[in-house]
Structure P
Amino acid sequence: MTNKDLWTEAAGLVGESELSRRFRVWCRSLIKKELVKRQEMAPDELFLHQATSILEDLNKRTNRHYTLTPEAKQKIRCILAAGYSPEDFCRVHEIMCLKWLDDPKMNIYLRPSTLWQLSKFDERLALWQPKSSGPARAIEQKKFAEKTQEKQLIAKLMSIPWWGHATWHDFVKHAVQFPTEASVKAYKIPPEIDKMRLAPQMLFRVLKGERMPEVEERYENAKRRHKEAQREG
């Protein structure tokens with residue numbers, strides 16, 4: 001009887017899906033034993049090494065600092081025991097970050113307690129697809145690089161609040177660098193100041209270096225009121 005015949009007969013008895021699951025578990029168990037033998041590691045050492053690399057991948061992709069808690073270890077252990085590999089974790093991280101990382105409502109769920117649910121792991125893993133190659137891959141890489149640069153720029157701009165500039169001209173030149181309307185809104189400029197910023201010809205006048213004593217005074221007054229409110233609060 002050939003391997004194909006064996007597989008067909010077994011699939012007829014337990015179903016294709018169940019047979020695939022059992023085969024995956026058996027293969028992972030075999031791989032684990034061989035790794036333990038070849039790397040001269042105890043099983044617990046191998047698990048800790050795998051769990052650490054899995055967590056590091058998630059932290060790197062999300063720019064967070066999750067720790068390897070007992071609960072996290074248990075979730076990883078259950079998924080590995082079901083026949084999944086550390087690489088499968090990375091694939092789930094990749095596809096879910098692609099879907100949720102830029103979504104303010106969903107990115108909070110890029111965490112171990114959500115991503116490492118055994119009941120949903122296969123469903124999420126099925127969403128992952130190998131990265132394309134050639135021109136399509138180059139386009140993807142360019143878009144990813146541009147998105148990363150945009151995030152870095154926004155973070156840099158956000159580090160200086162609207163009231164943290166020495167002059168009105170400095171503030172306007174700073175605010176105009178925000179790449180998207182959403183990022184400008186997140187900067188939380190008071191309506192009074194934002195109205196002045198968006199006044200006709202304002203950017204042109206600032207870039208030209210025109211002196212605007214009245215506007216500077218209103219900006220300084222707004223900064224003073226804000227700082228006073230902070231002290232009182």
Structure Q
Amino acid sequence: MKIKFSQLKIGFVLTMLFLFFTVAGTLLHEGGHWLASRMLGVPAEINYKSSSSNWDAFTPYREFMKLHEKNYEAIRSKKDFADKETYEKLRAEVSDAVNFTVWGGPIQTLLTGCLGVFILLILKIKRAPFSWKYWASIFLALFWLRPAMNLLMSLPKLILRGEFTEQSDEVRLARYHELHPLFISVVFGLIGLAVLTYISFYVVPRNRLLVFWASGLMGGILGFYLWFYQLGPILMP
């Protein structure tokens with residue numbers, strides 16, 4: 001079977017777009033954490049793969065740490081101490097603030113994905129001809145790929161060892177909200193897979209489906225490698 005030049009051209013463009021959105025999705029996700037920190041008045045920084053908040057600049061955190069150091073022995077021995085009520089109040093405030101910043105990343109990612117899905121549904125309802133508007137909306141909707149891929153990539157380790165990544169946003173959020181550690185990962189991941197299925201079988205034209213999948217695989221892997229192992233550490237160390 002001969003591959004038409006137009007298919008190769010579309011495949012190249014889609015591969016480059018998947019590469020770009022792999023990087024953009026990472027930075028926007030971390031930007032969500034950064035924005036949440038700044039909303040609290042906490043200085044924050046972003047590098048090529050993560051974000052960090054300077055909690056020493058957060059007044060409740062400083063006060064909490066002072067009380068923690070002052071009453072360390074009593075806290076370690078689980079004994080009462082004079083400032084315990086204030087200590088517990090500050091601990092809850094700091095915990096809520098940290099949780100708020102953790103939510104920042106997933107919320108940014110999922111809101112972008114929901115915007116893409118919403119536009120796609122409008123285009124389908126209006127029976128709009130397939131055009132660049134569809135592709136733009138598809139790549140926005142594919143922000144849902146992040147939780148879907150996180151879920152799929154965690155399965156081998158979970159099945160073979162019964163372990164999962166404790167430091168992922170979703171696991172940290174689930175523990176904070178006293179849910180099963182994998183609850184949020186599974187819910188968001190399944191929604192992401194449903195979005196991918198909808199895009200693949202109800203949005204992308206059938207004659208573009210194979211090149212869409214192949215481009216997504218190549219662009220995603222290439223973008224991940226180039227950003228996390230080559231360009232990212234140089235451009236945003």
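With mean count of other Cβ atoms within 10 Å over residues 19-26 coming out at 14.1, pick the structure among P, Q it was computed from. Derived from the structure labelled P. State the single structure among P, Q that was used to calculate Rg and Dmax of the Cα atoms in Å, giving 22.0, 80. Label of the source structure: Q.
Tell me which structure, out of P, Q, gives 2.2 once distance in nm of label points 7 Å out along Cα→Cβ at positions 171 and 195 is calculated. Label of the originating structure: Q. Where does the value 1.6 come from, among P, Q, when distance in nm of label points 7 Å out along Cα→Cβ at positions 27 and 219 is the thing being computed? This figure was derived from Q.
For the read-out FRET efficiency 1/(1 + (r/R0)^6) of positions 123 and 203 (r between Cβ atoms, R0 = 25 Å, to 0.05), a value of 1.00 was computed from one structure; give its label from P, Q. Answer for the origin of the read-out: Q.
Work out FRET efficiency 1/(1 + (r/R0)^6) of positions 75 and 179 (r between Cβ atoms, R0 = 25 Å, to 0.05) for each of structures P, Q, then name the structure with the largest result. When FRET efficiency 1/(1 + (r/R0)^6) of positions 75 and 179 (r between Cβ atoms, R0 = 25 Å, to 0.05) is calculated for P, Q, structure Q comes out on top. When relative contact order in percent (Cα under 8 Å, 6 or more apart) is computed across structures P, Q, the figure 13 traces back to P.
Readers should treat all values here as calculations from the given coordinates under stated rules, not as data from a laboratory. Owing to the predicted nature of the structure, the values given are computational and were not obtained by experimental measurement. Cβ atoms are built from the backbone, for glycine too; each structure is taken alone.
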